[in-house]
Structure I
Amino acid sequence: MKKILLVSMLHNVTELVKKIEPDLAGKTVTYIPTAAIAEEIEGMAEKETEMLEKLGLTVDVLEVSTAAPERIREKLTKNDMIFVGGGNTFFLLQELKRSGADQILIQEVNKGKLYIGESAGAVVAAPDIGYSAEMDSPEKAPDLKDYTGLGLVDFYVVPHIGNPDMGEGAEKIMEKYGSELELISIDDYQAILVEDGEMKIY
């Protein structure tokens, strides 16, 4: 029984998260900030850690690009849920695959562990991430040759519709792939919940 929550910007929808998952307090979350490294987003990990703590969660940061394999397995298996933050989707997928974190993460989510994916963390849940090249630079992941995503969902998330910076890329994706892929677009204040095989947009 998979439970997956996909968002553009988690800090905009924390009230929604509490409504969807009311018993967060006291739970532990593995937070993967890896996607932000490639975009050099200053202070993002600190801000997102603070946001998760305000939801009542105990945050266990996992930087998959530098963590040892045993640490990756331990952190992904022991905590109650997984949050994958935003940044560059291609770099994120490259590091998840290189470290082996992708397979452990998929196993844990398939067992029923809540997965929260934000922006790049939402896109990487799709069957393939190639479509996101309209928003993200594949050049930031020079070792990634296979764009097969985690396949946690069977559709393709397009985050940041209407965003002043990233909205143009999102619109390009909708135009280019709208007729061939099952695209689900969300703005910065929406969320997609997949539970028991059913999808809802909030």
Structure II
Amino acid sequence: MTIPHREPQKPSFREASKDALLLVLRPLVRWLSIMRVRPDTLTVIGWTLALGSAVLFGLGYARIAGVVMLLGGLFDALDGAVARESNRMSSFGAFLDSTLDRLSESAIFVGLIFFYASMAYPYGALLAGVAMTFSLLTSYARARAEGLNIDCEVGLLERAGRIVILSVFSILGLLTVGLGLVAAGALVTTAQRILHVRRATRG
């Protein structure tokens, strides 16, 4: 009997990008581990930077806010990597990270809504509200699916991608364009996850 040959699956673009980022950050991760920096400390620093970014967005300093937001995203990537490197993973650390991620993202969108409202640009505020809604829904859909023991790491745009897009477009002076891309990507990702869970539960 001949066993059919199976070609090894190539990693997705998202997985390849994540692996590349971790490779670049590897020396910093090792140094932070050697210095015994607590992963929870990195989580709180990232959250603080996100809040600072939200205030800057609200005040209209979009370019500076984009830089601060990108820096906060770096700390968000470091906390989990340092926890694994130093073998200091904990259930509370994972809970704290997820909770502060949602708070950080909400704060940034609230800052954007405030900015557009203060500029008397209701469509911009509406766009920020849509982006906020579906960004939070992508995270909720994954968490709810995992609560049902269904792996749900699927979709076009995860949180890291949203951070990069909004940060880069803000720095380039194209805040509304970046916000529109985030809103569209988050909407598509939410739909993808709903369909994924529907397929997984149909048996």
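Quick one: semi-axes √(5λ) of the Cα gyration tensor in Å came out at 23, 20, 16 when computed from one of I, II, so which one is it? This value belongs to structure I. Quick one: helix-only ellipticity at 222 nm (-39500 (n - 2.57) for each DSSP H run of 4 or more, over all residues; to 500) came out at -9500 when computed from one of I, II, so which one is it? This value belongs to structure I.
Looking at Rg/Rh (Cα atoms, Kirkwood Rh), for residues 93-180 alone over structures I, II, structure II comes out largest. Taking mean projected area of the Cα convex hull in nm², for residues 101-148 alone as the criterion, the top-ranked structure out of I, II is I, with the highest value.
In terms of mean count of other Cβ atoms within 10 Å over residues 29-36, the structure with the greatest value among I, II is I.
Please state which of the structures I, II yields 28 when relative contact order in percent (Cα under 8 Å, 6 or more apart) is computed from it. It must be structure I, since only it matches.
Only the coordinates and a few stated rules stand behind these numbers; no lab work does. Bear in mind the structure is a predicted one, so any value in this text is a computation, not a measurement. Cβ atoms are built from the backbone, for glycine too; each structure is taken alone.
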